[in-house]
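**Student:** Structures are listed in the sections that come next.
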Structure I
Amino acid sequence: MSALELREIDRLDILLLVDNATDSLSTTPKYVVPEWPGLQNSGRLPALAGEAICHAHHGLSVLITAHVGDETRRLLLDAGPEGATLLRNSAILGADLGAVDAVVLSHGHWDHGGGLLAAVETIAQGSRGGVDCYLHPGMFAERAGRRQDGALLIQKRIPNAEQLGKAGARPVVTREPQVVADGVFGISGEIPRVTSYEEGLPGHMRRAADGVGWDPDPLIMDERFVVVRVKDKGAFVFSSCSHAGIVNVLTHARDTFASGPLHGVLGGFHLSGVTEKIIPDTVRDLKRFDLTVLAPGHCTGWRAISAMAAAFGDELVPSAVGKRYLI
């Protein structure tokens, strides 16, 4: 498969608007700025107080800013579990959502799409007016997880394309890969499953076509990732939950967008709960990508992060709300 062409950018600024964890105390490399020092350096933290810092919340939202010469392009990947958390954290961090060029929803789960309407409305009120919002047609089905006792834990549905359109989005609903924002950001299509052990999320269900029953949906084929190519470094991959498996994600990113080495990856790797059994295989195969930055967060789980810390050392810089990566 020939790689889709992306413009090389000069600098990449990654800001975590929503994540499961908060961590301003752990040491970090020079290219990573934790939340509290970042707020203090920008004059946004006159005194350390609960109301002055971000809320951690189960979910993910990442503001990705790419600098190419005098140009700046911004993409919002996911919007966290609810609008209130996204907007509160964005205001504290000084994130200008009105300047966002495009929005991507990685997959149709509430912890990534629950704040999407609020995000789109805020962006649409900015100087850019409406915003392109990239979606997969399989995202809109009702989802659930089957518990060990057989009961279903039903998930709130994400907004549909009509609702998003009324909020100010220009929905782009497709299964195909995209290159957006003047060629700066790559959005994958459906991710091929090539490893033997990354089998998706056991027990995941989707509402059947009859609107009554439930069908198994472990692969969650509506999930996609985002890629940026950084000059003299390589491709940086954003994988929000990695239900496809982070090794499958990185393999497809390298084959489809990279045209060279992979520099780093950030996001949820979903190696918690029923998927903890694949941690050893995942850590083993992550080594072959020779990454410089490995930033797991959200749904990765502490067991997987501990295993990665032992295997990768300073290459590992887990994500947290308010943390900024300057690549």
Structure II
Amino acid sequence: MGARMKRTSLYFTEPGKVETRLESMPPSGPDQLAVQTEVSAISPGTEMLIYRGQAPADLPADESLASLEGDLSYPLKYGYACAGRVVAVGSSELGAWEGRRVFSFQPHTSAFHARPDQVIPIPEGSSMEQAVFLPNLETAVNLVHDGVPLLGERVVVFGQGVVGLLTSALLSALPLERLITLDRYELRRQASLQTGAHASLDPLAADTSAALGELLEGEPAGADLVFELSGAPQALNQAIEVAGFDGRIVVGSWYGTKKAPLDLGGRFHRQRIRLISSQVSTIRPDLSGRWTKARRLEVALRQLHEIQPERWITQRFPIERAQQAYQLIDQHPDQTIQVLLTY
């Protein structure tokens, strides 16, 4: 890739608007690979907060990823799930990389430079479309680590978007007494049942509270462990309602600037319910003696083949039609699970 090479990059420019821009790429540095992107995944969580103008503008884009610089103010390049092929290398020492399929935590763009330690070779038997689920699968592994589900527990997961489905898939492999999921949209509830949930309910339905009560009967009653992954702050109150005595609630949602009243009065106080913050940029402190980000990522890579999350791809859009893709996710979430951009 020479100095005149062009690439198409996606920019968030104002609430409700994205645009593509043609940019000049500098030549590869001697320690860099040049990668041509084939597919990238839209995050229906963080990216939609940015798209809607609900992310704190002064927050760093990501302090753990060099590819995401600056803060979350407009105009902004964002995204963290690109898969493509190495088309050039900066020096002969990197020649073995040429032609390899790789994943990288990069904003949506048709080409990028990265050092070898900033890319992950895509394993044989895995597709590029499968590989772009890796960030969210690593998040799901982190959520399960933070929740510490025990054999025979009753577990509830609020939200069956991509992260919720991946978390449910990991949990369904464990010998739980019951795995119950909730989501507003029928498409996602059906996917959840196919993933292994024992029941999947609409959180807004009139009979859901009674149904949860029956599903969580036992001694003691209620859920042992709850994951709040819906992205809706008001779901936290529902999570508190279903958690039993000494129950754990893992909050994996990032709400951005969205707020909702939280009832920490009687039930939360008397039931000794624990709220646990979970974020993938760090390892749970009491696991850090044996667990590293590299080890966690290896687990996620192995689980890609087991779970086969590409079955949840609902739409693909050329990057030139990115505005249409984001509008669909924003206005018709009932029709989407994972939306991809293609190049």
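Laboratory data are not the source of any read-out in this text; all were calculated from the coordinates shown. Quick caveat, the model's predicted, so the values are computed rather than measured. Cβ atoms are built from the backbone, for glycine too; each structure is taken alone.
**Student:** I have 20.7, 69 for Rg and Dmax of the Cα atoms in Å, calculated from one of the structures I, II. Which structure is it? List each step's numbers first, then the result.
**Tutor:** Values: I: 18.5, 57; II: 20.7, 69.
Checking each candidate, the match is II.
**Student:** Determine which structure produced the value 3.1 for distance in nm of label points 7 Å out along Cα→Cβ at positions 27 and 267, calculated from the coordinates; the candidates are I, II.
**Tutor:** Only one of I, II returns 3.1 for distance in nm of label points 7 Å out along Cα→Cβ at positions 27 and 267, namely I.
**Student:** Comparing Rg/Rh (Cα atoms, Kirkwood Rh), for residues 91-274 alone across structures I, II, which is largest?
**Tutor:** By Rg/Rh (Cα atoms, Kirkwood Rh), for residues 91-274 alone, the leading structure of I, II is II.
**Student:** Continuing with the same structure: From which structure (I, II) was distance in nm of label points 7 Å out along Cα→Cβ at positions 19 and 227 calculated, if the value obtained is 2.3?
**Tutor:** The value was obtained from structure I.
**Student:** Computing relative contact order in percent (Cα under 8 Å, 6 or more apart) for each of I, II, which one ends up highest?
**Tutor:** Values: I: 21; II: 18.
By relative contact order in percent (Cα under 8 Å, 6 or more apart), the leading structure of I, II is I.
**Student:** If you don't mind, there's one more thing I want to ask. Given a value of -7500 for helix-only ellipticity at 222 nm (-39500 (n - 2.57) for each DSSP H run of 4 or more, over all residues; to 500), calculated from one of I, II, which structure does it belong to? Numbers along the way, then the final one.
**Tutor:** On the way: I: -5500; II: -7500.
Considering all the candidates, the number was obtained from II.
**Student:** When mean count of other Cβ atoms within 10 Å over residues 115-122 is calculated for each of the structures I, II, which structure yields the highest value?
**Tutor:** That would be structure I.
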